[in-house]
Structure formats: structure tokens, C-alpha cells
1. Ranked by distance in nm of label points 7 Å out along Cα→Cβ at positions 181 and 437, which of 1, 2, 3 sits at the highest value?
2. Looking at volume of the Cα convex hull per residue in Å³, point out which structure of 1, 2, 3 has the largest value.
3. Which of 1, 2, 3 yields 16 for relative contact order in percent (Cα under 8 Å, 6 or more apart), as computed?
Structure 1
Amino acid sequence: MLQASPFFQAGRMGAYPLGQGRYRFSVWAPLLERVELKLLTPVEGCLPLARDDQGYWQAEVDGIPPGPVDYLYRLHTQAGVVERPDPASRCQPHGVHGPSRVVDPHFDWQDQGWKGIPLSQWILYELHVGTFTLEGTFAALIPRLPELVELGVNVLELMPVAQFPGERNWGYDGVYPYAVQTSYGGAAGFKALVNACHQLGLAVILDVVYNHLGPEGNYLRDFGPYFTTKYHTPWGDALNFDDRYSDGVREFFLQNAEYWLEEFHLDGLRLDAVHAIYDFSAYPFLQELAEQVDALEARTGRPRVLIAESDLNDVRLITPREQGGYGLDAQWCDDFHHSLHTLLTGEKTGYYQDFGELEHLAKAYRESYVYSGQYSCYRARRHGNSAVGRPGSQFVVCIQNHDQVGNRRLGERLSQLTSFEGLKLAAAALLLAPMLPLLFMGEEYGEVAPFLYFVSHGDPDLVEAVRQGRRREFSA
């Protein structure tokens, strides 16, 4: 017989097993008057959840028989009762609209001797799990790892793997930040990949998206004020990092970062487009995240790295906290790419209009930021501040990446835009730079296949809206 008992303590969001048929469920919904747990398998039942003073609805449920535990939350809203998957779901076996499934976090790890790689020695290789192999899975990647080791890279950077609609997606339309995409192999497949990487001497970092969620299957608004109308992003209302009730939203993403780093043994996270994380609080989310990861390092004795993607050219992101910065470890540096790309291709449209002189590349080598406070024609204002004094090991540079290829209308790689001699020159410029080099999948052998933005949303109207939005955003 099912029995639900309330518990009121800080803990992981989501659902997880406690052993012997006992499970814990916790969801944040601060504005709702009633939330229930609806169990679907292996036994059906509807159980009440108890609310604490922070808006977390929680229960420990005993008596669940063996088998996959699928569930939904019944939300009693002013408009009526709706049933929704768990925002912190660890698994969505039936897609983004279906029920959530509890995942046992246990895995037979064999990387106990892994100590990590010093950041200053990183050579990164960015890849998309769904397109790197014909099968498009974590398991299919494992036999290819020795090739990457032989190539000389030592860090695998994976584009986002959070659950998205359909079977195919670029990765930036995820709507369940804790759930590993089922078509890739789910949580167990991801852990097996990390385990294999560590045994071969490869570190693994994951691209995570804390600035927006995708449009299809995004039910966060039904649970609470996850979004705010104070700020607008290219994807709509901004995630709520500094408005009313923002503590719960911040905790959702803080726990998410720790979940990836601790449960999946990841060596770091690449934080997508942090310039779209709007937070003007006295204690910025990015600083809080960096402090939390530092605490995790101290607790586990293994380094974890946070790398920001930002187009602000703001050195405060990677300046130590004791010097007034946020204390992130490194950031992507697009100025290097733009400087080299324009010299090789002659392109001058869009943001490339700010580059094209040899001195731009020379300054990127010297100072990382090319725009460090001077006027930008593309932005029609002054841009950036100075990164002088920050070591090259805090900047990841590339001659290609998913953005610079996938955000082109035809998805052309550099191999289609310059000569073979130009490619060799670009490779030398990258590998001899005093920063951390990143290769994009296939770059090492001059891949010519385009890498376009792609989705498999279920709603034809949404697909058309995305198509038109991309045309407008990247018209240049």
C-alpha cells in the first residue's frame, strides 16, 4: 500500500530512490495552492504533497513495487487542474510531453584514479553527439575515442544533451535541463561515455544552457515564476535570476550544475551565452555558481572548470573574486576567430565588419580581446574592457565552432570558404596562439559537409516560426 509522508529539508529537486520501495519527490511551485503526485507505473495512485515556506512541494512515498516509476505532477491552478512532467525530470522516455521517470543514480564507475587535467594544458574538441556518428549515440562515440587521443586532444566538449523535442536537435532547444536525451542513450549512456573518456585520459565538459529553454515542451510557467518580463531575450522573456521569487529559479540551476559535475563526473561546464543571463542583483548568479563549484572542488578533491560564452568582452567574468570579479575559470574568445576569419575569407558582413586588419589578429594574440573599450561599428557604440593581465589559459579560441558554422545560412565550414593553404595557415595560427585551442568536429581532416542548425519539433507552425526567426536573426 502506498504511503506518503511529508519532509521539510533542503535537498535535490526532482525524484530519486531511497531504497526498498521508498522514493523522494520534490518540486518548486511557490504560487500554487495544491500540488499532487500522480504515479502511473508500476502502480497507479494520486498522493498529496506538502508545501514548505519556500514553495517546495515534497513527499517521501513508501510501498512502490519494483519496476520503472513513471509520474506526473497534478497542479491546481486558477484555470483548473493540469498534469505536467517534472521540471527536474531525470528521464523523459516518452518525449517532452510525456510522464517523467525516476532514474537510479548508481553507476559502476571505474575512473577512481582520474585526477583531471590542468586548465593550462587543455586542447578541446567540440562535437555534437547526434551527428558525430551514424548512430548518433553515446555508445557509438566510445569506439571513436582512441582516434581523438591519437589526434592529441585531451578534452571532449559536448554540445547540450538535455532532453529536447523529437529525435534530432542542434541542442539548444532543451526543455528538461536535468534529463539526458533518450535518443542519445540517456543517463546511463552518458555516464558510460564519461567513464570511458577518463580511462583514456580525456576530460569531458558539457555545454549547458541557463539563459533560455526551448519552445516545445517548456512547462516551467505552470509551476512558478521561472521567467520575468523585466528583460527580453532573443527567445522571449528572460529566466528569472533577480526578480521576485528568483531564489527558487537560481537554486534550480545551481543544483543542475552540481548534478552534472558530481553525478556524471564531468570535468567542467561551458555556460552558453551568459550575456543573456540578466541579473543585476548584488550577488550575481554567475558568482554564486562559481563559489558553489569551488566548494564542490574542495569537497571532492578534483578540479571542475566553468567556461563562459559571452560577447560582452567583460573581463570581470574571469577575474578572481578577491579582485572584484565573478571568478569563472575561462571564457570563449570570439575576437580571435573573427580576426582570423576575416583575413582568410574577406567577409565583412554582420559582426565581421569590425574586423579585417592584421593588427586585429595581433591584438588578439597580445590581449585576447580585440575590442577593449574602443568604438564598434557593428554595435554603434564602444565595446568591451581590457583583459591585459589575464593569462591565455583563461581564453578558449577556435577557427571554427558550432556557432560560427551553424549560424551561417548554408552552414559552410572554413574548408569551403578558403583554400587548403588558408586552412593550414589557420591551423597554425590556432595551435601557436597563447590560448586554449578548440577544434570543431571534422576540422582535423578538413570536413566539407555543412553543419546547419536543425530541429525536429512536432508542431509545423512552430517549425515555420523558428525558420522565419532564424532568417531574421542571421540575415547578415
Structure 2
Amino acid sequence: MKTSLLVVACLLLLSCRKISSTYVISVPDPSSEIPKADINKFVHEQLVQHNYFDWKMAGDTMVWSALIQADSVLSIGYQPEGFADLPAKIHTIDVKSAVWQEARTKVLAMVMANEGSAAIVFKEGVLPVINLKISHFATLKALRGSSLIRYAEPIGYGAYMDDLAVSDVQASSDILASGCGYNTPKTDLVAGADYTTLLPGAKASWNYGYHHIAEAWAKSSGQNVKVMLIDTGISDTQENLGLAFNQGYSSGRTIQKQVTISGGTVNDPCGHGTSMAGVIAAPRGTDGNAIGIAYNSNLLAVHAADNVVILSSAAINGVTNAYILGADDPAVKIISMSMGTIFSSGQIKDALNYAFNKQKLMFCAAGTSTPFFASFIGVIFPANQPQVVAITGIKDNLTERCADCHVGDKVDFVIVMEKTSTGRSPLSTAMSGDIPSTVGGSSVATASCSAIAALVWSKYPAYSRDSIMSRLVRSSSNAYNRSSKFGWGVINADAAVGS
């Protein structure tokens, strides 16, 4: 995916001024960059030791090496001199105000002093962060040594760490197409074993019984609650997530489709977003398709990335902007994202704090092992962040994690989503047609938990986010003995909704 550079208008003004010599650092570029293999080894070591990776763990030479061997886009989080406790205040600041503009101008001057010019990649929003193309080591060193800078990260390195060029979702690499291409109709589904047919003619997934979904439906179906899904979009050929969103027992609700990834459309090029949307809010209709857990909820689906691994600069910005979009929509109560990465991102953390401070209840996938997410990794980013609720999946024996699901002490809840005997995953909505698909991993667990939360919030519309979380915790299998692997355990939706 190619991203055009937007030349910063204010640079025309800066170029007419004399750049302060204090911004110029006479440091030559290293004689050679650190090879990707060594960078990757360092990342691996930090993940094993700390269970997360942040670019602040790496030295200047390594960060610069990662930057110039990727797309050269540096994510720069800034703040005014002496500003304190930004995470708690980030939803209240105005980056257009004089004090924040002054800090931003100093950052740009610092870059220009060492680069000679500067251009912003991706449009700026409400967060104090700039994405710039950087090529010189001196620039990076100056930025990382400045008290104005909160972080300076090569956000696109993940897409290049295995000598892969970012193109599109059809890339042959398993990494660049991770989680895609599997959302197809399942013609071997068995009635009574894989689903139950319910009025007026829709299929309830086999795993709903473990969470007492049918009993909860007698009291709530998610009406008047808006759930935001951050994912790969929705297929424009799936009517149940389009013109037939209201049918059967699902009525009077809305579905919205937005795009925040540069160059994208609302259509799903992957299939993952369509399946997650189906799990959350597919209608309880008449056409024989799968029922979403919150089948009367409103849905806002955002195409923020082109696969489930947040790798590229475009995807990181897409996810960042999606959280801001959801945070600024007062009707959005719940944000669900079944995507992640091994690299912590400062600007996504900023967006999480922004949304959290606006009282959004956010669910994220703990991780599903792929060639990119090796088995040694615990809960991935951003599910490992304190602002979000981390979800993973377990088998129907209620004791084992799903074959590829990540677990750890950051997990908050689990969803039953894999049959021990057959490996069957829960039902969802295929890219087109009325024959359900199936979907597994921590992805389906996250979408399911988000939908259960919608059932609860629908029943108690005046409740706060924390009160909804308390009901979820109290209704779970480990409510009084939190597990180091499975958190609060299996949610009983009926008990959470209450009488």
C-alpha cells in the first residue's frame, strides 16, 4: 500500500526562519545498520524476558537501523516542557492551542535542523503525535534525547522485519495476509451438534449454551447499544450486514461502515471483519444464517487494517484513528478489536487512553498463534494494556485453552469456542450468502464477549462502564478466584443480564 506524503503547510513558515543551532547535532550516521536478524533476535529476547516489547528498550542505533530498513516513518509523540500526567488528560488537551503548537513547532525544527526538510506522513488528528519520514541518525538521537519527546518509534518495522514489502492483503506472505481468506460457507454443519435452529429461522452457534445466551435473550438482545468493531471492514456482498441487517427478530437498528486506513474502502478485503461483525450483531433472521449474540444492537464497523496483525504504518494509524472515532461518538458504548501485534505502539496507547477517559468499554484479543505470533508470546499488544479487557478462548472441556489461543495473567475473560472432539469453531457470517461460516481463536472470543457486554448494557442503560464490568465479573466462573491463565473465567450471560 502506497501512502502519499502530505507536505506540512507550516514548514513553509519554518523554512523562512533561522533554525536554532541547539537543534543541530553533529553525529554521523553509524558506519552500518544493525541487521534485521539481530534486531529480531533482540525483540524476541525482550518478549521472552518481559512478555512485551517497546522500542524504548532499544538503543538509538537499533531504532535507527529498524527505521531505515523499513519505511522510514517515525511516530513521534510530543508534549510541552513540564507537562505532566498526559494519559489522564489526553482527552482534554487541544493540540491546536498555542502551548501545544509551540511544542510541535520545536519538534519540526529539530527534524529540519538535521534532515534539511520534513514532511508529515498521514494526517494529524487530536492526539499530540506526528508521523515523519526520517533518514539521519542525528535526527533520531536529537528527538530521543529531547524532553519534548514522549516516544519516537519506527512504526512500520513489523511489515519489513522479514524482508517483506507492504503491498496488499493478497500478498503471498502468511504474515501480511494473517487471518484472511478463511471466511467461507461451511456446508458440513450438523444440526443439533453445530447449531440449533431458532425462530424465525436462524442458527444459534453450538457454543452459546456454555454462556447461557438463549436465557439472556429472554431479557435482552442488545437493543439501543452501539458497538464499534475495529477490524478489516465488512464484505459488501453480505446482505445480513447490509440491506438485510434488519429482518426477523432484529429491527429498528442501524449499521454504519467507516474506513480509517489510508487508501482503503469500507469493503472487507480479508474476511476477518465480516466474521467478527457476524458474531456480534448478525440478525436473528428468516434466511437460515447464523445469529449474532447482540442481534438487536447497533453496529459501527471500521476498516482500520487489512489483516489481523497490526504491522504497517498505515494499519497503526488506521487503528489509532479508529479508536479516536469511537471515542468521539457519544453513542458508542463498547469497542471490540480482534487484532494485535508484538510491538507496543505509543500512539495506539495514546488513543486507548483517549477512549478510556471517555468511558468506552474496550475488548481486545489476547492473541492467536501464527507464524508471526510464536507460542512463547503471552498476551499481545494492545490486549496487554490496562485500559482494555483482554479475551481469549478455551475448549468445551472448560480446562484447556484453544489450540492456538494465548493465555496469561493479563487475560480477563474466556469464551468457549473450540470443540475438543472435532475442533469445530463457532458459527458466524460468511462473505456472502446464507450458509454460515465458522471462526476461531481469540478473535471470536473477543467479539463474543463484546456482544455479551452489549446484552448487559442494554438491560442497564444508565450504568457506568465500571458497573457493567462488575456484572460481568460477578457472573463469571472464577469470580472469587481469578486464574493466572484465564482471568475471571467463563461469563454466564444470563446471570450478567440478571432478572
Structure 3
Amino acid sequence: MASQNLAAMLQQGKAAEVERICLQEFKKRGGIEFQMLSYYVQATVSLGKIDQTIELLKNMSAKMPDHGGLQDQLARLYSMKGDMDLALEHSDMAIAKAPDVPDFYNGRGNLFKYMNRFEEAREAYQKTVELGPQLPMAHLNLGRVLLKLERFEEAEKCFARALELSGDELALYSGYVGSEFAAIEQYDKARQMYAKGLEQYPEDGFLHEYMGMALRRLSRFEEADAAFRTAARIHPEKSSVYNHWALLKRDNGDFDGAEDLFQKAIKLDEKNAQAYSNYAALMRRKGDLTRANELYEVSLEIAPDAINTHCARAKIHKFEKGDAAFRDLARLLGNEWLSDFDRAKLQLALAKAMEDVGNYPAAFDLASKANVQFKKLRPFDIDKHKNYLVRVAEKFPKASALPPAKPELPRLIQIVGMSRSGKSLVEEVLCHSPEVFGLDEDKGFITEMNAFLGAEAFKSHSPIA
């Protein structure tokens, strides 16, 4: 059977049929085509048969010891199980058996990238490009890791080359590249990439959804709303569209509209962990902590290793000694492949848990370690801070009274103070009044101020990013 037929079947969710066909072909041919082997592994992984597939491929490799593709797929499977030592061992074996196959170096780069060993990943991807200069994915992956290494100009050249080579897959690759820019908060560049794909494929619902996400981050709310509306028209059953659209409604203060969209996202996909987590955050902002906790619990049942969700729940969960939420944080913090940023976030969450159970020395130690890590990740630059203040002074050259508040608009109350000085407690007390609605630690003011000062203020001068 042609490989493209298997790919189409996988997209249609026919993994069991793909598994059956591949096994028949393996027996019939007496050999194993690399692409068919890849589809077979995709199918069995989606069916939850990782251990069975490992055993089968190990038996196959014993009969075909020179087949590098088997070793490459074993590396991939072991990485899914978290055994990176075995994954790298099989990756070495694949390359030793077939040193001129670009896919094997690409797989090795993926392993190193997952382990945050970015320079080694770059070397592997560079070799992929050398062996397969016409492969758009090779240039894309090299660009991705160059971004991690903050080699931005080189990364952009790689992305440009990937798009040149993408051909009929321009929409797909413009989505990939745009998402990479969005991941480093370069939302306007992301928007430009999505626009490039939409010029060729104006009815690509995925690109409209991504465009809406970028426009939301750029505070271009009307355009973002139009993009999500188009995405929903093209893909009315796609849960993620309604989840992201709900975030836009929330940002605009339309909490009822956001809640309706979160509920629709969950109805369309009961396994959408991110929608449950975002819905929980909305309930938290509305002051319904009981409902927020319930939604966080559902989200974590679906995605038990979602660090952001664990950290968000920790803010409102009352920890007790030995409870499952406490154990989950400790388990995740023991993961040696955590990024420094995720480790610091988990340390703060666990510090709050230690505080809840009265272990103040442990809480202080964890919070101190997190703060040291955050200081490394977000170093304070006094010169940039001074430049930021200069920009503020230039925009507000003289003192002036605020114009009278319009009676139809809500009055803004800003609570200002040092960290841990009781700002949240003051807000909580005020929110007991039905006339007060709390925004928690909303970053809208920071975002709007930086937009007012200019894009460069946010990138280079703002002490709060």
C-alpha cells in the first residue's frame, strides 16, 4: 500500500487499520521500508502500545541487525518512555549502521532538544541539513534550536529556507514558523508568517486560528475576533478554536461570553485539558474557587504532568500533609529533564504547599531557590530600567489631573506595594463587596503601558516582561 494512503488513514483516526496493514506488509516483503515503519510506530503509539512495539522492533532488529531504521524508531519509543540513555544508545546505533541518512540525525537532534542540550541538538540538525539540503523540516528544526541558542538572525535564515522549500506545504510550514516566533513572544513576526500562508490558502482554518492567537497577543482584538470567527466557520467542531476564542473574550472582560465558549470547547472535546485549565482560571477570577478547583482536578486527570496547571491550582488549593496535590508537585520537581523556568515555578508552588502545612523553613528554602533561578533567567539591568523610566517621563512630561471618570464606566482601583506585603489580601477583602470585581494579578496595565511607550520599550527597556 502506498505510504500516502497510510498517512491519510492515520489522519482519519484509523490507527488500528494502519497497524494491521503494516504488519501484513512486513511479513509479505520480508523487509521493512523506513516510511512504512514510521507510520506503523505512529499508529501503535496512538493506540497506547509503546511497550509491545518496543518488543516487536527488538525482535525484528535481532533478525535484521543492519537495519538502522529499527534502531531509530526504538530511540524514539524509549524517549517517549523517558529513558533518554537508552534512546541515545539506539540513536547512536542507527547512525552507525547508516551514517548518510538525514532522518537519523534529525531524530538525534530531537532527543537532545528534548533534553535541553541545545548545542548538541544544533550539531545534529546541522548534519541533517548537510545530508538533506532540500528537506524543509531539516531547516525548520535547525532554526528552532538556533532560536533556543538566541542566534536569531541565523534562525530566521533557516526559517526562510524552510518556507522556500515547502512547496504545497506552505500553509503547514508557515504555521510551524509562526508558532516558533509566537513561542518567543515575537507575535508580529508570527502574524506575518500566518499571513504568508493565508495568501496561498485563504481557507486554512488552522492558520486563521493561529492568526487569532497572535492578534490577541498584539491586543488587536477586533481582528482576532474575526480570525477566530472564520476558524470556527471552517472547523466548527474544533475544540481548540473555542478555547482560544474564549481567552480573547476573557481579555476583553466578556466573562460570560468566555464561559460559554469554554463550555463549547469542552463539549466538543472532553479530553481538552487546556480548556478545563483555562476555564478554571476564569472561575478563579470570578471568585468561584470551588468550581475552579473542580475544573483544575479534571484538567490534571487528563494531563497529570501539566506543570502550569499544577502551579495555577497551587495558588488556590489548601494543601494538607500527604494529599495527592502535594505528592504531585514533589514528583514533578524530581524530573531531571525540567527546564530551569519550570523548575523555579514548581519550587514556588511547593513553597506555598509547605507554607500551608506549617513547614516554614522548607517553604523559605524553596522560595529562595526559585528566586535565585528567576534572577538568572530574568536578570535585572539597571541601565535598561533607567531607559524605561526615561521613556515614561518623555511620554508624561508634566503632571496633569486625570479627566473626570465617566459615570457609565467602572472606577479603577490599583493596589500597589512590595511583594508579600498583603496586596492580595487587600484585594480579597475589597472583593467581598458586590460592587468590586478583582482582576487578580492582571497584566493588562503593563501590556497597555508598554504598547503606549512603543514596541521597543517592551523588548529592551521594560523591567517587567
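1. On the way: 1: 2.8; 2: 1.3; 3: 3.4.
That would be structure 3.
2. Working: 1: 150; 2: 137; 3: 181.
Checked 1, 2, 3; max of volume of the Cα convex hull per residue in Å³ sits with 3.
3. Working: 1: 11; 2: 16; 3: 5.
Clearly, the read-out refers to 2.
Computed from the coordinates by the stated procedures, all read-outs in this text should not be read as laboratory data. For clarity, every value in this text was computed on a predicted model and none was experimentally measured. Cβ atoms are built from the backbone, for glycine too; each structure is taken alone.
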